[in-house]
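Enquirer: Below you'll find the structures, each written out as structure tokens.
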Structure P
């Protein structure tokens, strides 16, 4: 999963379609199983990671729109120059008003 982060402008929601994920929201850590819907409000530190070796599918909803462009920019094109997704994400953090405050937990 992603590093621990805060969105300034967007709320995020996760619908667990299959499997389970661990979620850190603020100071709380919990498990969300298939069928769960989890709201991650803006300005609250959060992250999530796969809870087991079982395949996991989640639907991620981010509102308002435009943050999807973060992922297009982070994946990049032929100009990535060998950077990892994480390295690109850190470079884009200011542009998309997301603050990375800790490492991934999974």
Structure Q
């Protein structure tokens, strides 16, 4: 992808994030952690289409070999389970719900 195309894609992403902001801010932190945990669990499943899509894109996007991309994805996904993220929130914040709306 050339530089102009990359900048265009980045601009599109910024617009999409701005449009999604209010919806994301209205979600409770526990729900966000749950969604991220489900995604992490899907990344860990060798048969999941999301993992396959990530491994198709990650090497070129992150400038990694396919093998290293798998190691990186597996390492990230190991800590991105619903249980691990819930535990992290509980350990870091006496009341994680205080983060709601921030």
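We did not get these values from a lab; they are worked out from the coordinates using the rules stated. It should be emphasised that the depicted structure is a prediction, and the values quoted were computed from it without experimental measurement. Cβ atoms are built from the backbone, for glycine too; each structure is taken alone.
Enquirer: Using helix-only ellipticity at 222 nm (-39500 (n - 2.57) for each DSSP H run of 4 or more, over all residues; to 500) as the calculated read-out, with -25000 as its value, let me know the right label among P, Q.
Expert: Values: P: -4000; Q: -25000.
Computed on structure Q.
Enquirer: With mean count of other Cβ atoms within 10 Å over residues 40-47 derived from the coordinates and found to be 17.1, which of P, Q does the value describe?
Expert: Value 17.1 for mean count of other Cβ atoms within 10 Å over residues 40-47 corresponds to P out of P, Q.
Enquirer: Looking at structures P, Q, which one was Rg and Dmax of the Cα atoms in Å calculated from, given that it came out as 16.3, 47?
Expert: Working through the options, I get structure Q.
Enquirer: Another question, if that's okay. Taking distance in nm of label points 7 Å out along Cα→Cβ at positions 64 and 88 for each of P, Q, which is largest?
Expert: Once distance in nm of label points 7 Å out along Cα→Cβ at positions 64 and 88 is tallied for P, Q, the winner is P.
Enquirer: Looking at distance in nm of label points 7 Å out along Cα→Cβ at positions 16 and 56, point out which structure of P, Q has the largest value.
Expert: On the way: P: 0.8; Q: 1.5.
Answer by largest value of distance in nm of label points 7 Å out along Cα→Cβ at positions 16 and 56: Q.
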